[in-house]
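Below, each structure is written out as structure tokens.
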Structure 1
Amino acid sequence: MFSQIRTRRSTAAPSDQTGRLRAALDGAEAVAVGAGAGLSASAGLAYSGKRFKAHFKDFAEKYGIEDMYSGGFYPFASPEEYWAWWSRHIMVNRYARAPGPAYGDLLKLLEGRDYFILTTNVDHQFQLAGFDKERLFYTQGDYGLFQCSGPCCQETWDNEGAVRRMWAEQRDMRVPAELIPRCPRCGRPAAMNLRADDAFVQDGGWFAAARRYEDFLRRHRRGAVLYLELGVGMNTPGIIKYAFWQQAARNPEAVYACVNLGQSFCPAEIAGRSVCLDGDIGRVLAALRGGADACEP
């Protein structure tokens, strides 16, 4: 349908676009939210800059790692060092709540509405903010889950206790060897439950969430549906962005909205029913709740 991905950026003022988005939200019978990394970044979970230096200064100095994202791919020489990095990464991005109000503001805006959230984020911030887990589908995994690196089975297990202990007991960028996590079934090394390759485990909880999302889409094929995309980039556009474009195009009563700093656009085919806001997501959500205008510095 969008074979050439012809896009159009809005020329309206940010305040006008915020007003259009508020009207679309107020008039929606249902809201499908698609959330990417930009939402967590707006909420204060930056993977670079001061926050990275505060938590990973030692790794940065020893290996020249420049941000948390690239550090996740670094070929550490030992599992003790690998898990020192990852336990620290998980603690500050999964078990710590985002300092900014973006998630809380979104929750307030969705209260009393029929909504569902599809997200590529793996930091669990929706549930930490109080969202109903039955309305969430984490497609790419969860920092809070381990799986077998084989994998020998399609199962995951909670990692909070293991991560907190590795985080507390690591010294000189290494965890004690006896804390290295292993699969409770086969004894292989554990791995993060993240969609990085074909070894990614989609467990029973993943499939149950997928079914709930599919049911939501079936119930809202028609009618005033708002497809609200927040902070979705072009790393995996097929999961949220392209899917939302197609769903909005099939439903003439639907509105597509994209809020993203520097990457807000839509196809020409649905431009007349789209709201594109190039701005900070947290500021836009605050404006929708009646706070500062989305275009204020």
Structure 2
Amino acid sequence: MQTDPVITVSDLTKRYGDFCLHIDKLDIDAGSFVGLIGENGAGKSTLLQLLLNQISSETDSIRIFGLNYQKQERRIKLKLGVVLENNFFPLSFSAIQIEKMLREIYPSWDEKLFAKLLQKFALPTTKKLKEFSRGMTVKLNFAVALAHHPQILLADEATSGLDPIVRKEILALLETYVQRQKMTVILSSHILSDLEQVASHFIFIHNGAILLQEKRADLLKRFIVTTKRHKRCYQLKQGETTRYLVEVTGTKPTDVHYATLEEILLFLVKGVKIDERTTI
């Protein structure tokens, strides 16, 4: 049975000087694990800030759970979990002190779940945050974000700078929440290999617009990389080598590989689009 999207964006515009983020249409369904990807300055963080109502757009074009921020901000935010790249809790606080503060804010705060997550991440309960490593701080931020049972989790470059073991631990946990509790995750990250393993959908923002929006299962079987030029493809020259990104229209040839997420984005951004009318 089809359900309404938990996030709907339509005709969204946000301008900063000579930069403009514009999204014609974006729907995100419940239970999606969305990898939000793109170059620095493309508009990823701007989109997340708009979804969190940290900044406002020129048009009232965002609906979360079918609600808008102008009338239902508290109701929306009580259902959101947020993990940002930086820590915003006082460094003099411990995990227990943070919990005392947040359980007064979130009616759905789950003390047992928070304790379970602290134990899972091997985090001390009374140690001050100023004594935490980067990895410990990120783990704590995710534990806090999940402890009130959010329906949507928004994470902006939250796993950057972490070692692979910590990243995999966090991503595996988020994947479990998506699968078992139908939580929706939107994770912005430059570590494409991580997203390629866990995301169910990708949204690629380039120069303030959505260049690509697709399911992982479809996207990672859509293109091949080859050294043979085709009538319609993307060409990329790197040193003495020229390669082509070609859309698969039938059976994949055995002598080529499906394009990785990183390769697809590299060709789309840096490559030259070729069709039968193009002469090189």
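Nothing in this text is a laboratory measurement; each read-out follows from the coordinates by a stated rule. This one's a predicted model, so the numbers in the text were calculated from it and none came from an experiment. Cβ atoms are built from the backbone, for glycine too; each structure is taken alone.
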**OP:** Compare distance in nm of label points 7 Å out along Cα→Cβ at positions 139 and 203 across structures 1, 2 and report the one with the greatest value.
**Re:** 2
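Upon calculation of mean count of other Cβ atoms within 10 Å over residues 123-130 from the atomic coordinates, which of the structures 1, 2 produces 18.6?
1
From which structure (1, 2) was P(r) over Cα pairs in 10 Å bins from 0, in percent, for residues 211-258 alone calculated, if the value obtained is 24, 52, 23, 1? Each step should come with its number before you reach the end.
Values: 1: 27, 56, 18, 0; 2: 24, 52, 23, 1.
Answer by label: 2.
Which structure, out of 1, 2, was FRET efficiency 1/(1 + (r/R0)^6) of positions 59 and 235 (r between Cβ atoms, R0 = 41 Å, to 0.05) derived from, given a value of 0.95?
Answer by label: 1.
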Subject >> Given 28 for relative contact order in percent (Cα under 8 Å, 6 or more apart), calculated: source structure among 1, 2 >> reply: 1
**OP:** Assuming 13.6 is mean count of other Cβ atoms within 10 Å over residues 99-106 as calculated from a single structure, say which of 1, 2 it is.
**Re:** 2
Original post:
If FRET efficiency 1/(1 + (r/R0)^6) of positions 27 and 83 (r between Cβ atoms, R0 = 35 Å, to 0.05) comes out at 0.95 when worked out from the coordinates, which of 1, 2 was used?
Top reply: 2
Subject >> Source structure (of 1, 2) for distance in nm of label points 7 Å out along Cα→Cβ at positions 67 and 91, computed value 3.6 >> reply: 2
Original post:
For distance in nm of label points 7 Å out along Cα→Cβ at positions 155 and 171, which of 1, 2 scores largest?
Top reply: 1
